[in-house]
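Read-outs: derived from the displayed coordinates by stated rules, not from any lab. All figures in this text were calculated on a predicted structure; none of them were measured in a lab.
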Structure I
Amino acid sequence: MNGHCLFPASPPRLFLPLRSVSSVSPSGNHRIGVSGDVAVECHNLCFSVSTRPGISVPILRDCSFRIPSGQLWMILGPNGCGKSTLLKILAGVVNPTSGNVFVEKPKNFVFQNPDHQVVMPTVEADVAFGLGKYHDMNQEEVKSRVIKALDAVGMRDYMQRPIQTLSGGQKQRVAIAGALAEACKVLLLDELTTFLDESDQLGVIKAVKELINGKKGGDVTALWVTHRLEELKYADGAVYMENGRVVRHGDASTIFDFIKLKQASYLDQIGF
């Protein structure tokens, strides 16, 4: 178990007033102001579940943070702190109980298990699958988008490969390419390296980092949920959560130092 999963939560940070340009939350009930250089923004986001009549259990508590466009950010924290629930709210899969959220569109959610997302027999067909809803798009345009998307994740040479011959990491990159083919602006990535071996883990995270840095997919923003502290070195920034709260968010090196300091403090307390 990683040491950073073992600490009590700190109070959430306060945030400056939100800025201009109105956007609607997934529930359609609230509006918040965001500027053009922000891809994701939440303010006082809460989510609860009812276990039985009259009993409500909070999962997310007053979460507030802001993620700039064109960067790779990560969400870290112990198991059960609300990371994946937060990502599902941002994806629109789950509606918040209260609070405000903005996510630039189009957005795409990439699952933890790649076998839950790749559905077609070949790489080319799978990346092109989501483009079928664009009835006015001709085959030449589809082919162009597929090639560009696969090139962005380093999988162009695998276009005709059967999906079942790919490794887990390669399947994840194909899933990401499918999102890029649809001109996705925000990638929401749920613990992509959980089921992968070390080589595939590195391949996926490097592909995402190169995608962001090289702007191979345009001005794409990625939000990556992880429990692996070592992956933080690839991020531009991070959100650290505990007990359903955003404890701190900021540049990756600051969050890394914060977590390591908490680890050291905890080990001192237990005399380890």
Structure II
Amino acid sequence: MSHFIENSINSVFVHVSNLQRSAEWYSTLLGLKVLEERFNGGPVYWMELENFTGIILDDNSVNIARGEWNKDNAPLYMYSAKSVTTAFEYLKRKGVNITLEIETPHEGLTFFNFEDPDGNVFMVCSCEDNEIPLEKTASSPIHNRIPAVFVNVSDIQKAVQWHFDVLDIQPRLIHPKESIVEIQSEKGANILLDNSRFLNGDNYKIRFMLETDDIHEAYSFVKSNRIEVLTEKEGHGDATFFTILDPDDHVIMVCQPH
């Protein structure tokens, strides 16, 4: 693990156009209660999930009002750091491109953003660990946890070297035919460096994975709630999965490991 950036994903960002609508959509998908008190006029709605990694729905209204919103610079997820300043200096020494300088909007919250060679943007933040996960209050066959996030890359060999180096992890040898390489996190969601979208010429990118114990029940649940299915059920190796679209067309995988 890097001494400067923790190898764990605190939260996944989902950039949305309508905060209330997206909160209701994700809560239905995961069987959670919508917490009205979290609509307090701010730009985010946060969801503490099992397995540490949570979801932050962000309508970016503050950045839009300041004329600073650019979807290409929107972070995919958040790393934690004990010292944001030290992490910032560490990445600068490595020549990593910083897309947002250090900001401290209020006491106890300091962050900056950086990007990988493929233009994927990540946040480093001083935030505290997530609290007790939200309990399921409705029936859903989809677990309220994120086992993995996807980072879509164009060159798997170069991506492995770059990401493992940033996290101060010894990279393993990559088989020439490998298109997905997993980075095991210290806690929470693992990172899947995914070259398959690029190789297939797909016009979409998968954001993260959700799990189920029964892929057929999960598929029926999704269809019954009028959630749009992007790709149908298919099996590869030790998993069966399909993908869905959220209200802002973010692609989410629903997976049953075998």
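Annotations for the structure displayed:
- Read-out relative contact order in percent (Cα under 8 Å, 6 or more apart), computed value 26, structure in I, II: I
- Mean projected area of the Cα convex hull in nm² from the coordinates reads 13.7; which among I, II: II
- Identity of the structure behind -9000 (criterion: helix-only ellipticity at 222 nm (-39500 (n - 2.57) for each DSSP H run of 4 or more, over all residues; to 500), calculated), options I, II: I
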